[in-house]
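Alright, structures below, take your time with them.
What follows is calculated from the coordinates using simple rules that are stated; it is not laboratory data. As the structure is a prediction and not an experimental result, all values here were calculated from the model. Cβ atoms are built from the backbone, for glycine too; each structure is taken alone.
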Structure I
Amino acid sequence: MILPGATLGVLGGGQLGRMFTLAAHSMGYRVVVLDPDPHSPAGLIASQHIQTGYSDHAGLQMLGDECAAVTTEFENVPADSLEFLERFCVVRPSADAVRIAQDRIREKQYINDRDLPTTPFDDIYEIGDLRSGFEKLTPPLLLKTASHGYDGKGQIRVDTLEQAEAAFEKLGNRPCVLEQVVDLGCEISVILARSASGATVHYPPGENTHRHGILDTTIVPARIDADTSARAVQMATALAESMEYCGVLAVEFFVTRAGELLINEIATRPHNSGHYTLDACITSQFAQQVRCMCGLPPGATDLLSPVVMTNLLGDLWHNGSPAWETILEQPRANLYLYGKHHARPERKMGHYNCLAGDVDTAITLAGHIRGKLGF
């Protein structure tokens, strides 16, 4: 076990890295962040900030020599960099696990190979592949880049072959997946933590709503039946076990109106939909990340209160700093700001959690705050 007093490293200095750093500091660890941005939210509060690119071997070796263990805050850190780091220290999750989530084609094939369902899809490597995709799938469809797509970016809805060909060119003629749009009932996610010894715990599934492809709110507990909840947890756990995963893993699901449960995608890190755990659970997802990378047993995941998490995007800053007293005057709401220097439309700048004795009251409080902030 790696105990307090040791130094931990994180590749990536965004808000997830910041919240990891806060959790690790509170548990008595030093934290070194590697991120090329001199103003990265995590780098600003870390014990040390190595300001270099994610493929820079000198910077990576410096991180590996300094740290007992290293983790990552986002999937797009090159898997080769994680493999390089494994020469110098413990790396959790592994490069192999992260590599699966870095490419939608690889990810969906991996999931299907484990007899776990996804939406119907086809691999598109070149524009000529689109015709066979349209023969296999029923429009409407989504064309998504295989890599570097997030928060609704890198995807275009297409209803005809001609639209798909134009979309493929607009997306840079890069490998894509052509995915069938499902008759959606709701979207949920399961956040779990799996230790180096294989001990696994899960948080209650959250019900997610999106705006313009970006997560807007997470409601916990999700308003789904017990059977659907249990199946989602079982599928997420099976996926983690098949990957021999160590760390925090998020698995996003579509729940169709017919009750079918389909895996949408996975995230090999803490997830935006797990931010509610900061207030509503015994152990936050970031404390779990520390525990898993340090070889400690997972913490308890009991839900202490129904909760609604709401994202705060840069659009709110169009007339200057928002009226934070709107949130802070509420005794059952907590505000989190990520320390980002520049607010841009659709950029995640923070979130707030609303807790109540029941879900409906938490939803009402979150909506009241949203209305007063004007978004």
Structure II
Amino acid sequence: MNFKKWSLVVVGCLLVLGALTFWKVRDIQAAIATGKAYPEQSETIEPALVTTAEFTPTINVTGEIVAPQQLDLHNEIAGVITAVNFKSGERVRAGQLLVQLDVAVEKANLEAAKAKAELTQQVHARIAKLVETSVATASELDKAKADLRSAQAEITALERTIEKKTLRSPFNGRAGLHNFEVGQYLAANTLVSSLIGDTTTMWVDFQMPQFYPQLPVGTQVSLATISNDNVATRVTATVMAENTVLNANNRSRGYRASIANDSQRYIPHTIVQLAVPIAASGQLLQVPALAVQNDPLGQFVFVLRPDGDGNRFRAVRKSVRVKLMETDHALLESSTALAAGDKIAGAGAFKLYEGILVFTGSR
């Protein structure tokens, strides 16, 4: 009796289990069929090619713009200003009168000295003739010569004094600020104005630590600055000279480079940043900056492996080491697993993962 009951229970359980198994299998089959009805997950990206680019190892140093023609104009002799012939910040010409000090007394003395010299010249000529006829002695002729030279020297001294009180621009350029007026007394050695010459080139002075190789004359360095038109520029400067001694304070070598000064765009004493080469150039792999991805395991790119015909690919992760990251491209270490000509994921690479189906361009 008990055996029949238990048999019925076992049979019932088996029937229930079979029904559940049949239902689950049908459910899985339906799910598989549903999955096959949908396409494989994929992403569309813009492809890029791995290329090569020349790379020169550099270090960044600070430099200073220096004007080849620059001076602070001072007066050597004190005096009262009688003329101011330039405005602050104005362009001046070589030889242009800038400031005239009072030279009325010097001019009067100069006229007197010229008259004296003329008379002395006549006396000298007469005595020279008298010496020929033995009427005058040689000592009298020597004294006449000395008087003539003294008179001529007095003229030269007065002319030089007038020149020192007449301040002129030594070259074409631009004057700095001033606040002088006619009638103002100018003490000796007063700064009249700073003059910057109109030159087609400017100099850049910079220093390099002594443990780096010496830079030969003619070496190209890259310079970045904000010019007076408020635009960031990067130009090439050429090393033109090296200082003969090391800087005793920081044990560095001093160099001077020249840059083109188009439209007088560079201002003296401007601080600039220079990229100076420290080793020979070499070839590195180059990829778009958008192609380089980062995660806790490091930097990587996705190489596109063909998956059939057309523009179907599979994403394959490749670890890379970035040597230099620029705005639009990255230079990779030569030890990377990539090779020039490899097709990689560019824009849109952030959407990919290992093995995903990838389409290039628009589908």
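In terms of relative contact order in percent (Cα under 8 Å, 6 or more apart), the structure with the greatest value among I, II is II. If distance in nm of label points 7 Å out along Cα→Cβ at positions 48 and 248 comes out at 2.4 when worked out from the coordinates, which of I, II was used? Working through the options, I get structure I. Computed over structures I, II, Rg/Rh (Cα atoms, Kirkwood Rh), for residues 64-255 alone reaches its largest value in II. Taking 44.3, 184 as the value of Rg and Dmax of the Cα atoms in Å derived from one of the structures shown (I, II), identify that structure. It traces back to II.
Comparing FRET efficiency 1/(1 + (r/R0)^6) of positions 296 and 320 (r between Cβ atoms, R0 = 25 Å, to 0.05) across structures I, II, the highest figure comes from II. Of structures I, II, which gives -0.46, -0.75 when log10 I(q)/I(0) by the Debye sum over Cα atoms at q = 0.15, 0.20 Å⁻¹, for residues 144-191 alone is computed from the coordinates? Only one of I, II returns -0.46, -0.75 for log10 I(q)/I(0) by the Debye sum over Cα atoms at q = 0.15, 0.20 Å⁻¹, for residues 144-191 alone, namely I. Looking across I, II, the calculation of distance in nm of label points 7 Å out along Cα→Cβ at positions 96 and 128 that yields 3.5 traces back to I.
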